[in-house]
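Enquirer: Quick heads-up: structures coming right below.
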Structure P
């Protein structure tokens, strides 16, 4: 049901923008992986150029709206997600800022510089912006630059804008995604049913994890949205799914169990969209997907929402070689279709 809701194996004619809007957000600290996650869920034949065009046209945006991690969202959803979780992330990163010696004066200095340097819709590559900060006496060495940029994104000053070659540029949020900021309570009312529609079946705890909110807030938002949700009895408690989701469509559920093996990127939403990942990943295999439990995730092989192993791609002259590493070596998996698509999608 999660695979169906996440558009894995369910035919969808949508663009990258449509996919991002349906999913609400897709993890994008690995930019190449995020592009592949969009392509897997989007229309057949979508290319890197299509996704770059959506980024360059401000139809989808890369920023830090959830849990302090980079995400790709539909442009109109960025402020919605920031309204829900930005303040909590700012508080959660306060200790790290102090460790880096970033004082309130530094944050205000960075904001003033960004507003001046990026004015009039003038994008700057991240490296150029950091160099300008340094030239004005604002030290960006070590992780200071990354945390300054994160804080500026969380406080709705900047986001990533168009690409210049292979480099991301930074732009002012008000220039790139203009519009009012929703109030937090209203944003929560919108977010909860959309999360359960695109990610359900999921629990209140899953919503709390994904959105970076408290369990109490998640429970209240779920209760308010209950009229548009269907409750299900899960192995570990009550789960919810949106009434308009693909997972309640018998045709979609008939298609997904027989689908081909999917090559999902690292940090894919099938795993990262939930606090409890055991529905897709057997606990005894968790170490192979996230060695040491250090927050890093390997690309995985999945069929019908179940993780069967991991994979890796090695760039060769003229393309890629994809190597599958199934959990059960006596049960090889055939991911040739996705491997060919991945090679074509990832070609320069």
Structure Q
């Protein structure tokens, strides 16, 4: 019998569908029904920040180099991002959330967790609340959202991706552990391609396989992340929904089952990390200091940082600076086991500051 909390929480994860690209298609009728990529130009070193569902059919995804995207789909429409518009719409959507609960934790401009265990309208069903929120978003913004409903953040996040786009999925308390047992390991939120590959090599292909491992063995194989894998295999996640979080920095990193040996591999992985970083920036708007972390095969770790005048919040900015910073390391002469990017000196920390930071290079 599955051990579930006596009074389970009611958590909703709302995720806008192809948010940036959908906004562009909404505002320009000529883009509707066509493959659209928001991001940098393919003539330069641009990167796809978001892709419409029509573009995804051609294998185009976030963090892909713009030149690769145009090769996959020659008639792809490239649109420069309008972050001021995306933020305005995000605030509009967030106002809808707050009509139901004050326990709203934004993850980025296009997604958030809501704890509706106790809610302002007094609606007993989280599913009814999620359906109502989706309806309100469509009516007020002409955009669609997907929602996941369950007893904790991990399950709600997983559920929101099951019936995208414009979908909704419920994982009830009595089905939570059984759901996790059948879930393919690559569909676990937070398990990237590299980790999934390593798990496959160890015979871990779904939640049931993961659940069969002891916590000690998972810690031995995956470090501190092993404790997290042990819990989520059992549908356990005690993290609370935290509104109004103040961040000093936003970061993302990835360790690799096999060391990276050439520059192309490193830049590809940095693209994936940059994708995650941009999604995590959210309300912080961006920052002015980007730090690259490199851990070599012998576990020696170095960091390189650059502080600039303009806000860093786009893939193009991040990838250009990351490329420059990588040049200052020994990455091309030595194998690399971990890469990370951190954005600090955030706009949210400096909104009342009047000083200007000079452009500096730290090595």
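Bear in mind that the values in this text are calculations on the coordinates, not laboratory data. All values reported here derive from a predicted model rather than from experimental measurement. Cβ atoms are built from the backbone, for glycine too; each structure is taken alone.
Enquirer: Tell me which structure, out of P, Q, gives 24, 15, 12 once semi-axes √(5λ) of the Cα gyration tensor in Å, for residues 187-266 alone is calculated.
Expert: The value was obtained from structure P.
Enquirer: Let me ask another. Which structure, out of P, Q, was mean count of other Cβ atoms within 10 Å over residues 179-186 calculated from, if the result is 12.2? Display every interim value, and only then the final one.
Expert: Values: P: 12.2; Q: 17.0.
Comparing all candidates, it corresponds to P.
Enquirer: Right, something else. Thinking of P, Q, which structure, once log10 I(q)/I(0) by the Debye sum over Cα atoms at q = 0.06, 0.07, 0.10, 0.14 Å⁻¹ is computed, gives back -0.23, -0.32, -0.68, -1.36?
Expert: For log10 I(q)/I(0) by the Debye sum over Cα atoms at q = 0.06, 0.07, 0.10, 0.14 Å⁻¹, the value -0.23, -0.32, -0.68, -1.36 is produced by structure Q.
Enquirer: If distance in nm of label points 7 Å out along Cα→Cβ at positions 203 and 307 is computed to be 5.3, which of P, Q is the source?
Expert: This figure was derived from Q.
Enquirer: Same structure, new question: Could you figure out which one of P, Q the value 0.50 for FRET efficiency 1/(1 + (r/R0)^6) of positions 19 and 147 (r between Cβ atoms, R0 = 30 Å, to 0.05) was computed from?
Expert: Source structure: P.
Enquirer: Let me ask another. For relative contact order in percent (Cα under 8 Å, 6 or more apart), which structure out of P, Q has the highest calculated value? Before the final figure, lay out each step's value.
Expert: Numbers: P: 19; Q: 16.
The structure with the largest value is P.
Enquirer: With helix-only ellipticity at 222 nm (-39500 (n - 2.57) for each DSSP H run of 4 or more, over all residues; to 500) derived from the coordinates and found to be -12500, which of P, Q does the value describe?
Expert: It was calculated from structure P.
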